[in-house]
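Each in structure tokens, the structures are laid out below.
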Structure 1
Amino acid sequence: MKTCPTKSEQQRRAIIMAGGEGQRLRPFTNTIPKPLLPIGRKPVAQVIIERLKTCGFEHITMALGYGADLVRAYFRDGSQFGIKIDYVSENQKLGTAGALTMIEDIAEDESVLVTNGDVLTDIDYRAFMEKHESNQAIMTVGAVKREMICPYGVLDVDGETIRNVREKPKFEFIANAGIYAISANAISLIPQAIQFDMTELINKLRENQMTVNVQMIDGFWFDLATVDDFDLASKQIEGFVKD
């Protein structure tokens with residue numbers, strides 16, 4: 001696992017988006033909210049919080065929804081983890097970006113790190129933020145290279161004529177990693193009290209001719225979306241999660 005350098009003097013703030021119901025993780029999330037599901041001996045949100053602390057972050061806000069009371073009861077004010085933790089809670093589904101409008105104490109000149117609550121990575125979060133700020137982008141999206149094998153024979157056609165056929169071709173693409181650096185000016189463009197996703201925010205910024213950058217994540221990255229993902233992650237990240 002990569003290590004983070006010594007923290008800088010500037011206080012860093014991160015927001016963990018952890019309000020989802022985890023429907024693809026049923027039946028486990030029938031009783032346990034997704035942020036508290038274990039990776040090894042620790043809840044997944046604790047693994048993220050400890051990584052953020054290692055990278056010099058001092059203040060974390062958790063945006064909660066389903067199972068909010070249980071998450072608050074576990075993490076409390078963060079003092080047991082050596083970091084400040086506070087919360088906002090959705091009363092309705094606000095999407096992957098909408099909950100940011102509930103956080104009222106973000107300064108006008110501030111940039112915050114936002115991460116999905118089900119993404120594990122060994123990225124240097126602080127370096128990610130510093131590059132975002134040095135590039136003067138209004139938003140930076142973390143990204144990973146992925147590939148997908150199509151299970152079909154794919155035909156290239158011209159009208160009714162087959163020009164080529166590719167058997168189960170492999171497609172390579174760049175995927176949104178669920179990690180963002182967002183400036184306060186970008187958050188101000190998110191509409192209040194409606195469901196609004198990060199993809200919509202990115203497109204809105206681009207429509208307004210604002211710069212949205214991308215940073216590639218080359219190290220460890222894992223999206224915990226399904227039961228199989230948790231099983232696979234538990235086998236692969238023994239060196240990432242410390243007891």
Structure 2
Amino acid sequence: MSEKSSSVLGRLMPPSEPTNILTLDTSSVYTVSGFTHGDSLLAEVRFQAPLEMRDQLPLLLERFLSENESVYGPIGAIAISIGPGSFTGLRVSLALAKGIAFARAILIWPVSSLRVLAANARDFAHTIASVIPARKRECYIGLFEGAELQPLLDPICIAHSELESHVPPEAVLLGPAVDELQPEIRQRLSKQLSCTRPHFHSPSALCLARLAQAQWHGKTSPEIDSLTPFYLKQFPA
């Protein structure tokens with residue numbers, strides 16, 4: 001990227017409100033992309049597929065974006081789950097988002113993937129623990145409180161066997177890592193899982209858009225060049 005184009009992007013102003021937003025979350029086994037306007041979800045595509053199938057994501061995203069922009073008009077920002085989560089998924093989605101943002105001279109609004117999941121339950125739960133798969137029998141966990149999803153715990157990576165000591169009895173436990181828990185651990189966490197609904201375990205495009213707007217609209221967004229996935233855990237080269 002030229003020095004000129006980089007400096008121009010650094011001076012971008014936030015889009016007027018409301019604006020069309022493209023959302024993208026590939027932090028886990030779920031790939032979810034949405035097209036939103038204000039507080040409305042206009043379109044969403046989601047699928048659960050092996051990581052090797054994510055080489056099809058650029059074409060799918062291009063088609064999804066083209067179809068919806070032809071109906072609703074151009075996007076003014078991209079909201080993306082920045083991590084923690086799948087190393088491959090985070091790297092691929094951010095690269096795609098950067099390509100679209102540079103081409104259109106629009107902003108990228110990064111949001112914690114754990115916070116996006118927690119937003120699924122904030123309308124009825126006061127304390128929410130969200131979990132995303134890491135390595136075998138490990139997960140990333142975030143703990144949030146209240147409708148504003150105030151963090152009670154910095155994101156960490158722990159073994160499944162440690163979940164019971166990190167998830168309070170009154171909390172709701174949700175996220176794609178729940179499906180990977182061993183039966184004995186699920187049994188010990190049965191109270192925290194009792195109020196969880198199946199769709200809470202995957203990210204919501206509308207939740208991502210809402211959080212991105214609340215976090216970034218009217219504020220100085222990060223420069224696109226400086227954005228990197230929040231891996232949390234280091235991966236061997």
Structure 3
Amino acid sequence: MTDLKTKVINNQEKKIESLDPRGEMDFFGHLNTLRKVILYSLIILSVTSVIAYLFSPELLQTLNQPFIEKFPKNSLIGTSPSEAFVLKIKVAIFFGFLLASPAIFLLLWSFIKPALYPSEQKLVLPLASLTCILFFIGALFCFHLILPIAFAFFASQYDSLPQVVPAIKITEQINIVLSFTFVCGVIFEMPIIAFILARLKLISYQGLLAYWRHAICAIFIIAAIFSPPDIFSQILLAIPMTFLYVISLIVVKKFC
């Protein structure tokens with residue numbers, strides 16, 4: 001009799017689980033899926049990086065453009081035998097990521113997809129596309145607006161010291177370009193990050209609205225950290241971040 005009751009209870013539990021439209025996996029199922037996402041992402045990134053490496057001299061010239069426009073000619077120098085090769089690898093990986101980003105973002109959202117309901121799963125492709133678009137907008141915003149202002153500021157400091165001739169290591173210059181560009185791309189993902197955090201019940205519309213003053217303060221602190229030391233470029237970065245915070249509020253209120 002006890003066995004019969006146990007079987008009935010188990011059947012009822014299975015029926016209840018079958019009604020869960022999300023098809024939830026256990027911890028190891030998620031871990032295995034994440035492993036596949038990382039593996040596929042690395043494979044795609046490897047392929048696109050090899051392709052980008054073939055064009056690394058042209059890509060490096062593009063990355064140097066904001067610097068060249070503000071500094072005197074022949075200001076960039078190399079200081080080690082392997083620097084050129086390492087630099088080409090670094091540039092290839094960066095542009096390889098840009099090429100692979102649509103596929104990588106789609107894989108990441110595919111990993112999240114099983115945790116969503118069917119009505120939410122329809123948003124995976126649009127969200128992956130939006131994630132990619134926002135990253136590219138942030139990267140281009142940095143490259144065409146923030147970096148020229150940054151290098152103009154740095155060049156003006158050399159102009160104030162006429163006895164000093166700039167001889168900048170190309171690795172340091174490229175590190176500035178790549179790090180600033182990548183960080184701006186991530187910053188522009190604010191609405192997407194807010195959407196995910198709201199879905200996980202870690203933030204709410206009421207909380208974001210109640211602490212908007214603290215958020216604005218944090219935005220200007222982040223802008224000061226991740227922008228050149230001149231006030232104009234800090235404000236230039238803080239303005240779109242504030243706009244993105246407002247968009248995040250709208251997204252959380254409407255979709256979460």
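Rule-based calculations on the coordinates, nothing more; no lab input. Since we're looking at a predicted model, the values are computed, not measured. Cβ atoms are built from the backbone, for glycine too; each structure is taken alone.
For the reader, a short list of remarks on this structure follows.
- helix-only ellipticity at 222 nm (-39500 (n - 2.57) for each DSSP H run of 4 or more, over all residues; to 500) from the coordinates reads -9000; which among 1, 2, 3: 2
- For distance in nm of label points 7 Å out along Cα→Cβ at positions 60 and 164 computed as 2.6, the structure of 1, 2, 3 it came from: 3
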